[in-house]
1. To which of I, II does the computed value 21, 14, 10 (semi-axes √(5λ) of the Cα gyration tensor in Å, for residues 256-327 alone) belong?
2. Figure out for me which of the structures I, II the number -13000 belongs to, where helix-only ellipticity at 222 nm (-39500 (n - 2.57) for each DSSP H run of 4 or more, over all residues; to 500) was derived from the coordinates.
3. When you work out distance in nm of label points 7 Å out along Cα→Cβ at positions 200 and 288 for each of the structures I, II, which one comes out largest?
4. Match the computed value 50, 50, 48 of Cα extents along the principal axes in Å to one of the structures I, II, and report its label.
5. One of I, II was used to compute mean count of other Cβ atoms within 10 Å over residues 136-143, and the result was 20.1. Which label is that?
Structure I
Amino acid sequence: MMKVQHVCVLGSTGSIGENTLDVISRHRETISIYALSAFSRIERLAEQARETGAKVVIVPTDAARVRFLQAWAGPTAVPEIRVGQQALADTAAEAPVTTVMAAIVGAAGLPAALAAARSGKRVLLANKEALVAAGGLFMQAVRDSGAELLPIDSEHNAIFQCMPQTGRATAPTTPAKGVRRLLLTASGGPFRTTALDQLAAVTPDQACAHPNWSMGRKISVDSATMLNKGLEVIEAHWLFAMPVSQIQVVIHPQSMVHSMVEYEDGSILAQLGQPDMRTPIAYGLGFPERIDSGVGLLALTALGRLDFEEPDFERFPCLRLSFEALGTSQAACVALNAANEIAVDCFLKQQIRYTEIARVIESCLDRISGMPASDLDTLDDVLALDAHTRRIASELCLLQRL
């Protein structure tokens, strides 16, 4: 029988957060909401808090606190309202919390995710930066505290499901015995077959029109450039202690095979399912049991075929840069992610072209390559390099402005 979980959802108004609440609503007898956080959708946060009975909400500013109070309606008591970045980390580490869904996008979610890991929580990791920017620090924190770490990205969750199971989600230091290769699948996004000479004219709306998944605009652009898949390669390296030489990306347009694990005997185990984030979320919440996610049956006979292709690095230079960063240093991974966040934001604001995203990232990687080597021993070290790279990327974007 599952023990009762008290969940803190960091980033509850985003796509992952909304899907998490949907899954939890099906299991009120064993899973309750302790805390919710949001950055901009404060009115939606108030609705969620009313619907779930959350005891705590975290908002970014005092002005957001006022908005929350204005949006609150009904006879029920207002939850405790906490304000600011430190409140996120403090709440994630709080004693009543058993489980933390780390779903805040970007480096802003890193301190809270790390706080949850250091506090020995069950961490459902949907924030890439925790591993991309601070993989060594984060995995060591999981090991030191005895925390449970369950990846929520559909690809890493698929790999986790295909790995040898011990009944506990730990942080390995060596590859799983008998595993030869990890195969991360990628849809190829909306521009998989677009002529290369047309990519410079791509608009933000076109880049955000993912053929299979419904996601936020930033992650949709990352999927289009396949930078998102590159970040997943870096994450897979840390999550499964797998050398980069044993991680491969394959294009799979149908997005039904979410990833695969190849074993030394030649067996390949694949996890299939509909492109619905409620599946990995339910797996993370229920592990080691499986619980209802609300996802319907997969009509295998209607699929007809499953296709796989090699990724083209000329079409997807961001994927190439990701492999190169992982093979270079942790500092390069920090810079890759920071530069991308700035470049994508500028692209979405129509300040630079789609094809300039990769150029900005590569220029940033070149700029930091001459810096003194840093062990990035602390979170402050990581955040300082992140901020430095963002300044460089902002300057480069300014030079490229349309």
Structure II
Amino acid sequence: MTAGSRTSRRTVLTALLAGAVSVPLLGAAPASSASATALELPSPAGPRPVGRRTLHLVDRHRSDPWVPTARGRELMVSVSYPARSSDGAPAAYMTESEAQRLLELKGLAGVVPAATVAGTRTHARLAAPAAAGRFPLLLLSPGFSVPRTTLTSLAEDLASRGYVVAAVDHAYESVGTEFPGGRVPPCVACDRVGVDVDEATVVRGRAADLSFVIDELTDRRSAGPLARVIDPGRIGAAGHSIGGAAAMATMAADRRVRAGVDLDGGFFVPDAGHRIGRRPFMMAGAEAIHGPGNTAGDWAATYDRLRGWKRWLTVAGAGHFSFTDIPWLAEQLGLADPEVPLPGERGWYITRDYVGAFFDLHLRDIPQPLLHGPTPSHPEVVFQRP
């Protein structure tokens, strides 16, 4: 393979895994109007206030798969949780440095100011005291090359419903994750996947990351007050894109994870779904990518291997990022993607309702008629094979 063909393949893989788009595709607005826009995430639907703590975790017993000379495997984790009150300073969406790099990935540098994205209003309060009680723990893993912040709305909503939610950034797999001291490690994986490693390397590494996060958050010596409000017998995992594959791989490797969700991601690992037994799993994705007419992906074979409660849902008109914050924020900026018919607001509500229903059913034993089949309130959602 020539250097040019390696570069071309790497570019295509990164675009496919990250769902990268360009300014012309988004129909960009002038920078002046974008800079005047104040962004806000959707309000959580649950009754509880939300707190947020950011943790820098280092697994000293494992070398980093991308930079073996690093001192252990580093992770940045945003933990959203039910809080006692809504008092306190609001949690930041992301830093300006992170926002700038995300905008560059999306082809929007110079169109949208980094300060506008970084200043997005969230609904969590920094270090707010946790509510009394013990709550299920959910792990969230983002898509390839994008930061954990793209799943902030989902994390806040689930926390407001009574979950402790840990959104995880995996070192060297994001274009913009700021570590202590202002360090923003490069996306080494972006340059190597499709060149000298495959996607399965990402999936397996993230599964080990998520198991380590479980270890840390359920250990009172490491997590302190957070560990006291986590019920270690009720743990779930979800992710977007390759993060969804990581959720399934974590279930296969770690029996503590009782339920999982994949949001529009391929699985990449051979025999995915084979080792999770009868634990429940839900696959939800864009109909154009994962509908019955698409035979190129691995959803059908994976779905057939699942032996427990399972659902394969597709959403008409959705794009790859319809299950994240990005379309919601893009529409506030006048940057809606004309090639994605589903409005960002509608994509958010669908994601919120079905992910929340899934974990309420399987981690809290609350019946969920929404998961029984098609409903007039969500006409875009198609239940694929039983």
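Computed from the coordinates by the stated procedures, all read-outs in this text should not be read as laboratory data. Computed from a predicted structure; not experimentally measured. Cβ atoms are built from the backbone, for glycine too; each structure is taken alone.
1. Considering all the candidates, the number was obtained from II.
2. I
3. If we compare distance in nm of label points 7 Å out along Cα→Cβ at positions 200 and 288 over I, II, the biggest value is for I.
4. The read-out was computed on structure II.
5. I
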